[in-house]
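Quick note: the coordinates plus some simple rules give every number you see, no bench work behind them. Please read these numbers as outputs of a predicted model, since none were measured by experiment. Cβ atoms are built from the backbone, for glycine too; each structure is taken alone.
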Structure I
C-alpha cells in the first residue's frame, strides 16, 4: 500500500482542486517550524460550488436507504484503520501532538464510522395514539440536508469524524471547514474515504479562517451548522446562523474536585494526566483542581512526584515523548498571560512555569503546577488550554461544590471520593454536562453523550452515540386516516 500524499489543494465535490483564488495559507510543523505545505484560500465561489454539489449528492444519498449507507460507512471505517499509520504521522506533523496520541485519535475516528453505521440502522420511530380512532400517527427521523461543519485544530481527524460519520449515516451531506493551519490529515483522509466508496459531492473540505467560517454559516444553501471550538466563536455562529439548527460543543473550564476521603495518589495521577494530554489543549482538560484542605499537602506532593517521573517534553515523533509543543502562538501567549497574572498575585509555581528553553521552536511549554490559586485569577476564570495544573483549596465539600460551579463553562467535571453517597451528590449537583467519578476529567468515550450543561456557555446538543444522530436529523410525523367517519 503506497503512502498517502500530502494534499495541498481543496477538496470540492469529490475532486482535489486549487479553487478560484491565488492566495495560499502556510502549514508549519509546530515542533520544528518547518513549512510542510500550503493550501489554497477558499473563496465564495468555491463555497457556492461545494454547497450546490452537496445538495445534488444528498438527494440520492438520502434515497439510498440506511442499510446501504451503513455499509459504506463501515467500509470507510475499515479504510481509515488500514491507513492509521500514515494519517497519524501526518496529524502529528501538522498539529504537534505526540505520535501515540495521534494513533489513538485516528483509531477512534475510524471507530466512529462503525459506531454510527450501527446506530443509524437502529434509529427507530414510534406509533402514536390519536384522539381520532380512525387516524394513526407514525414518527421517523429524517436528514436535515446539508450541514456546514467547523472543526478545531486540537483533534483534526477525530472531530471531523465526530460530525461526518453520524452526518453521513443519517443521510446528510457536509461541507467542512477545518482550520487553515491543520487541514492536511482531513484532506488526505478524503482520498481514503472516496476509495472506500463515498459518493462524490457528499463531503467537501475547504480549510479557512474565521471570515470563511462566517460565510459558511450564513450560506443560504447550508441547512444546519455543527461547530466545535471556543465559546466566543460559538456566540458569533449563533448570531449569524439565524434559525438554522445548531450542534455546538464549546469551551470548558474543567473542575476536578478532590474530597477529603479521596484516594490521593489516584486523584493526583488523573489530574496530571488530564492536564498534559494534548499539551492541555482539550476542552475537557484538567483546568481547576479543587482540593479539600485536609489532604492538600499530601495531594500536592503526589502531583509533583508523579509529574516529575512521568511527563516528558520533546519531539512528538520520539516514542518517549508524551508532551509535545503547543499548536500555535496564540495559545502560547495565553499561557504567558495566565502565568504572568499568577506571579503578580503571588501564587506558588511549584513546577515549570514558562516556555521551555533550547527547543526547536518557541511553542514548547513546560508542564506547570501552580498552588494557592484563587478563584478570581485568570487561571481560574479562563480556559488556559495549556499544560498547567492550578490548585485551589476548598474548606469543605460544599465549598468545593460552590467553587466548581462558579464558572459559566459547564462542560465536564470530575470528583474523587470513596463515598458512593458523595459521588451521586456531586453527579447531581455539579453544573456540567458530564461528571466523571474517580477518573481523569479528560476521560472520553466514543459512545458518551458529550456536551455542556443547560444554561452554561458551552453550546447545546450532544457529540457521541445515538444522541448525535438525533441532533443531525429532525423528527417527522406522518398521519393517515384508516377508515371513514
Structure II
C-alpha cells in the first residue's frame, strides 16, 4: 500500500482517492479488547521503541440508525498500544461518561451534539435543551497516576493508564471547579525552568473572554499538582482550541469569530455551527506571560494577527526581541452545514490548511509572515524536546496533492531551515490520523526517533498502525489492529524508558 519519497518532489503517479475508500472509516467501534498482541503485516518493530501510544477519538457515530451530524460529536474511545521488547499489545475502552452510559441503556441519542447532532423528535425536542454532552473524545494525556480523556468544553475524565477503565470526572487534584472546562490541547514544557511542566488553559467566553492559564508538575510525587495559575480577560468572543508556549510566553490566536447563539437555543443548530468568521474582523495574537518566566506578573501583550482561521499551532520560540510562531492557517472557519453529510463532503470546496510563520516584534509591534508550506496539512508537530525552542524539523499529515484540500494521505517531514522534505505516502486507499513523533532515548540528533500513526486501509477496510523512521520516513513496521477505528483526533506517547533524551539547546 505504501510508497516512499525522499526528496523535495511529491511522489509521481499517485492515483486519485475514491470517496468510499475514505468514508468507509466512519463506523462504530464494535468491541473492546484487552492486551491483544498485534500481528505484523510488514517490517519489524524497533526494539528500542519502549512505551505506550495512546489515542483518543470518536468511537460511537451511530445509534438506532441515526448518525451523528459531525464525527466530532462521537463519544470518546481510547486505544493504547504498549511497546516492549519488539512486541506490541493493544487495549481499547469506551469512556464511561454519564451521557454514554445513559445513551447505551436507551439505545438512542439523548443529548444534542455541539457540532449539530440532534436528539430524535425534531425542533420541539431540541429547542431550549442547552445541556452539553461531555464526549471526552479529543485528546488523552497521562498526568501523574491519572490518564485524562480531554474534551475542551468540560472537565476531563480520569482513566486507569493500564486497563483504561473509567474512574470518573477528574478535578486534577482540586485545580478545577465542578464542571469547569479544561483545554483538550495542553502543551508540555520539556524543562525550560529546571523541571518539565504541563501548561494548559480554560476559557470562559462571551462579549469578553477570560483565559485561565495553568501549569502543572509532571514528575515525581507531586505530579499533577498546580504550580501556577493566572487569569486574563480580553475583549470579544474567544474560540480557542490550541496555543503555543515559549520559556516566557503562552501564545493564543483569538480568531475573528462571531457567535450567534439563537439557532442553538431554538434547536436548529449545534453550538459550533453558530460560529461564523467576521468578514471584516481582526484576529489577535494574545501573548500571556508565564509565571515562571522573566515577564511574570506583567500584563498580556496583544497584536493584530493575519487574516485566516487557526485550529492548530506547530511550535513557537523566542529570538532576541521577536516571538516566532508557526501555525496552520485556513482562509475561513471550516464547518459542515445543517443539510450536509460529513461522509460526502467535497474536499475541493473546503479551505486547505497552510503552514505559516509569524514573527512578532515586541519592540516595534510589527508582524511579518511567510509561508513555510503551501501543501494542505494538519496535525503538525516538532520533536517534543524542542517545544518552545527553535526546531530544525517538523512532521505533519498532508494531502497527496500539491495544492488544494484533500484527505490526509502522506506523512511529511519538513526541514524548517532549508525546506527540504521527505514523504511517506499511504497510497490511494490509505488515510492517516495524527502522526506522533517519538524521540529515541537517548537521541543523537533532533530527528532521531520514530513516527507513529494510525492508518485506515480503504482496500481491506481495516485499521493499521505504521512505524516510520523519523529521520527519512523509511518504513519500519505495519501492524494490524483487531478492531476498526474511525478517524480520531489527538494522541500522546508515554515513555517506559526514562533515559534522558536530546539536550535542550
Structure III
C-alpha cells in the first residue's frame, strides 16, 4: 500500500489491550452472533476474493478459544481453534500480513491447517482494529496454492479499503447496540419512576387507545384498566361524565392539554374527587404521536375547600344579618321619634351600601363584577352625599378584573374610604375625594386624592390597615403603594399589574 494517507488513517493495536481479557471484552461488545452471514460483510469478502484472485476470503474475529468466521467465501467451516489461527497473528500487525507459501514459514509449517485440510499455502490478512485499539481479527484471503509474487500495491490498497469497510460495519453494529441499550435503560428508569409516583399514570395513542397504566390503577381502582375512551364512563360519576368526555374530545381534536376535575369510582365502592391531567407529545415534525396523563386524588382537598366555602358563606350570611338587624332596630326606633327619620333613612342607606360592598370582599365570592370602575362605584356608594353631591368621584380608564383580584382591590379601597370617613375628607360634609385611573401600558396607576378635609399629618406609626394595603398591593396585585400627607389632604398613589388583576 503506497498511499500514506490511507496508512495513517488505519487504527493500530494499543498496548492497553495486551491483556487478553480486556481484548476479549471489546470483541464481545460487537455481539458477533447477530453478524454471522451479514449481507454487507458477505459482499465485502466476495469482492476481496475476486480482488486478490483467491478462492477463499473470510472476515474473522479471534475470541478467547476460537477463531470465528462471520462471513466467508469458499469455506464451509464456521470456526477453527485459536491456536491454529493465522488471523491471530495478522491482527497484531500494523498492516497487512502476507505469507507467500506457508510451508516455507517457520511459524506455520507445522500448522494443522497447512499439513491437513484445507491445506493452506497462501494467506494475506488485513488486521481489524477497534476504535479503542483492540485487535479483533482480520479480513483475509486464502489459497491452497502458493503466491510467489504476492499482492500488487493496488490489491494491498484494496484490502486496506475493504478492511475499513468491515470496521465501519462492525462499528455501526456496535453503535446500534449501545443506542438500543441506552434507550432500554432510559425506558426502564422512566418505568421505575412512573411506577413510583403516587398518582395513576397512563398513556394512549392519538386515536384514544389506552395502552399503559402504572400499578396505582390496580391499587386504587381495583379493576382492569380501560382500553378505549368510552370504557372510562363506568368509572366517572354520571353527573360529571358528560362534561369530562366533552372536554377530552376537544383536547383530542385540537391537540390541547386536558385538565378536568371529576368524581371517580374507587375500589372501595366510593366516588372520590380526582384531578385528571393529560398532555400530547409530538415529534420534531409536529405530528402528534402519544398522550400521557395522570390522575391525582384530590378528594380531601376538595372536601376541605367545600367546608371552607360553606363556613365563609355562613359567616357572610351572619355579617349581612347584622346589617339587617341594625337597619331593623333603627327603623323601629324612628317610629317613636319621627323627627329623626331623615337621619335614620340616611343611615339605613349607608348600611345597605356597606352590605353590598361586603359581598366583594367575602372569600366565597359574591357579586360577579368584571370591570374595575363598576367595582369602585359599588364600594364607594355608602359615601355618596345624595343625588346632588358626589363625595368620591372615579375617573379614568376602565379595565377587566377577575374574581381573584376583586377581593384585594375591595380591601384596599374599602380601607382608604373607611380611614377617610374617620379622619379625612369624608369625615366632614364639605370634603370629597377623586380617584383617577391612568393606563401605563402593562400597569394601571390609581391616584386617590382627598380635598376639603381636616388637616392631616403622618403619625409615623404603621397600623394594621396600612400593612393590609401594602400586602394586598404588592403580593396579590403585583404593584406598589405610596402615601403623601399634603396640606390639602392625603394622596395615595397605587400601581397594579394589568395581568395580575385580570387573571
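Each of I, II, III could give mean count of other Cβ atoms within 10 Å over residues 275-282, but the derived value 26.2 comes from I.
When volume of the Cα convex hull per residue in Å³, for residues 75-250 alone is calculated, the result is 135; to which of the structures I, II, III does this value belong? Only structure I yields this read-out.
Of the structures labelled I, II, III, which one yields 153 when volume of the Cα convex hull per residue in Å³ is computed from its coordinates? Please list the in-between numbers first.
Details: I: 153; II: 139; III: 283.
Here the read-out was taken from I.
As an exercise: Rg and Dmax of the Cα atoms in Å, for residues 395-442 alone, calculated from one structure in I, II, III, equals 13.3, 38. Which structure is it? It traces back to III. Suppose Rg and Dmax of the Cα atoms in Å, for residues 339-466 alone works out to 15.3, 54; of I, II, III, which structure was it derived from? Value 15.3, 54 for Rg and Dmax of the Cα atoms in Å, for residues 339-466 alone corresponds to III out of I, II, III. Work out the source of 0.00 here, i.e. which of I, II, III gives that when FRET efficiency 1/(1 + (r/R0)^6) of positions 147 and 243 (r between Cβ atoms, R0 = 25 Å, to 0.05) is computed. Matching structure: III.
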